[in-house]
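Before anything else, here is the set of structures, which you'll find just below.
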Structure P
Amino acid sequence: MSGAASAAGLFVEADPATHRATKRLALRPAPGQVGGRTLVRRAERLVLAADGAATTTELRLFAVDLFGNVADAPIGGFDVELTATGGVSIIAPDGNGDTSTETLSITDSTGITITVDDAGSGAGRLLVHAGATLVHVTETVTGTGADTDGDGVLDDGDGSGLAGDNTCTPDDVPFAACDDNCPLTGNADQADEDADGFGSCCDGTCQADPLRDGCDICVAGPTAPVADKTKLKGKLADAPKSEKLGLKMDFRLAVGASIDPTTESVTVSVIQNSVEAYGATLTGAFDQLGGKRSSFSYKDKDRTIAGLSKVRIKERSGGRWRASWKAAGTDLLDLDTSTVTISVTLGDDQLTKTTPCSGNTRSVGCKSD
């Protein structure tokens, strides 16, 4: 029995044979798509295959009651707005030709089948609004090998497409076929003292008492450098006209790591079709700027190295950094609209991000979310 519909949520069908029951991971009964009954669980975090249109993911959108149980829709339907942001897009239903938003009405207990796909690289979110109220959020990450916190345990280690449906326990060593039980905080031992499906590092146990035995394993941040976002703009031209490059990368260093471009080498490489479309290396060429946060700058009005006129590396809030490059010159770029891989080396730290591109023969833009 369920109560009256008060909200809506996205679910995935579950296989009871492989589902690992914990206090956190509840299965709920729901009508099957072609009759009968099935079991579903709330879609909290999806892992999407990074293969364009080759693989899609299917979800069920249901009306739910105050306890999160699948409910009958009210007379006249339950109206919601589904929005996709970042690295995810809505494939179906498609009533408006826009892959980022869809207005829907849930008219019965069978709900609505939603098909989504990756939209390039990067994290994304599926948001469900009922009127002005946000009633559901599904986080997405692209790439079946995603390890958001860099602790060596994959977000979706069992490859089901749903992170957290088969969370690891310390008994699962070497953690090859289960999901990280604390995907945003490094916890290589996957300790889960209260067996609730959330690792001890992120369910309050160690947050309340960081000096507790075993809590020294918790790393509130990446254990390896992570490239979050990239944006590249290239203006192409025939000689003797100059071509222009603008590039930005947002990134995080591993916890405890530091960089010093005043003494270390900084290399950027843009690879497209297995060929370097642009590359530059600066060694000990930066000046350190003043301020509360670390900031480094390179300037050369003569553009003597790979056309570079300005490079800036700046620490931002929350442990995040941004690096940016500006360059110009003849025969500077060899770009088209194919996907690019941007690789940045800062001393011993290596950052890599693969990014889709679009444009034409004179202008190319590449952006990841």
Structure Q
Amino acid sequence: MKHIITYCLFILSLVGYSQSANRMAEVVNFPSGDIQLEGVLVKPGNEDKYPVVVFQQGSGPHAFENYDKEAWGPHKFYIEDVLLEQGFAVFYANKRGLGDSQGHWQDNDFYGRARDAYAAVEYLRTRGDIDTTMIGMSGHSQGGWVSQIVAAEHDDISFIISLAGPTVGQWEQAESLRRYNYKCKGFSGKTLDKKVAREMKWLKRSANLGGWLTIVPSAKHWNLTHDYENDEVLKNIKCPTLLLFGEYDVNVDPTENIAYLNKVFDGNIPDNFTVDVMPQGHHCFYKIENRCVPWEEVIKQPFDSEFQSIISDWLIKTVKENRRVPGDAAEKNDFDSNFQNQIAEWVSELN
């Protein structure tokens, strides 16, 4: 009898783990205006209505390829692993023209991408396996801008988790990136300033070219996005928002972007914003030795479990504890642990 009870206690202790480990993935299509887009819905099981986060990738032609089998590196470690463990689903929404999505991503500005992302939210509201009262946004890099726009325009977004999403505008971000790239090549002083100024001059010409020579997709896209400013978007975000940066990020410098956030709010950042910086963090949140580590070496470096815990703790304290999520893992674990304790006490009395 003792062995049977001990075995039951062991099984009960694994309930929380099995809920997050039971990854269920489904590739779907959903409408945005007159086109169809592709997404991948990943759930921590197949038994409840799950709260969900819509995730947006950064710049460039990078699809969520094979995410129905496994997510890529930082997306998995910092978003999916955290959210599934806490009983959330994740919806990866492909840009136009990527995967099986129709259209072309270079025909879209950031507000167009935000409309597509919100179309994913509207699609998820039609599903019976989604808790429609708890839908959040998340994005990496340029996807952070997109997530911020969606939340600023729609008050039904529950929260934002932004990974290296800029607070500055596109032009400021582009100039900062080029400055750090040249610094890593050893340039400084007036030589550095001249090289950055020359590149920004060419970017301005490219934007002008894209305004009338639309057959060049890259120039057209730069024309659509180069003058994006983020100030009013930030001011209109009312939901809990976690802005995460990497200390050694050359794409989105944390010092510059946190300073800009303070500037937007006159030094009084609203309480719904939480800002954190990963020590030694890369743009993709690998842990690196300095800003100038080449990409082929970056991807050999580890992720940061402590920083992962910061995301998880924020989700629990800021999002989940302020509202009991139906069917969430924490609620089930509380019930199971209480029952486990009752059995343990009974076993102790038998002894």
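Miscellaneous remarks
- Source structure (of P, Q) for relative contact order in percent (Cα under 8 Å, 6 or more apart), computed value 13: P
- Structure from which 19.4 was derived, mean count of other Cβ atoms within 10 Å over residues 141-148, options P, Q: P
- Looking across P, Q, the calculation of mean projected area of the Cα convex hull in nm² that yields 20.8 traces back to Q.
- Origin of the value 22.8, where mean count of other Cβ atoms within 10 Å over residues 53-60 was derived from one of P, Q: Q
- At a computed 1.00 (FRET efficiency 1/(1 + (r/R0)^6) of positions 93 and 149 (r between Cβ atoms, R0 = 35 Å, to 0.05)), which of P, Q: Q
- Source structure of the calculated read-out (helix-only ellipticity at 222 nm (-39500 (n - 2.57) for each DSSP H run of 4 or more, over all residues; to 500), -13000) within P, Q: Q.
Quick note: the coordinates plus some simple rules give every number you see, no bench work behind them. The shown structure was predicted, so the numbers you read here are calculated from the model rather than taken from an experiment. Cβ atoms are built from the backbone, for glycine too; each structure is taken alone.
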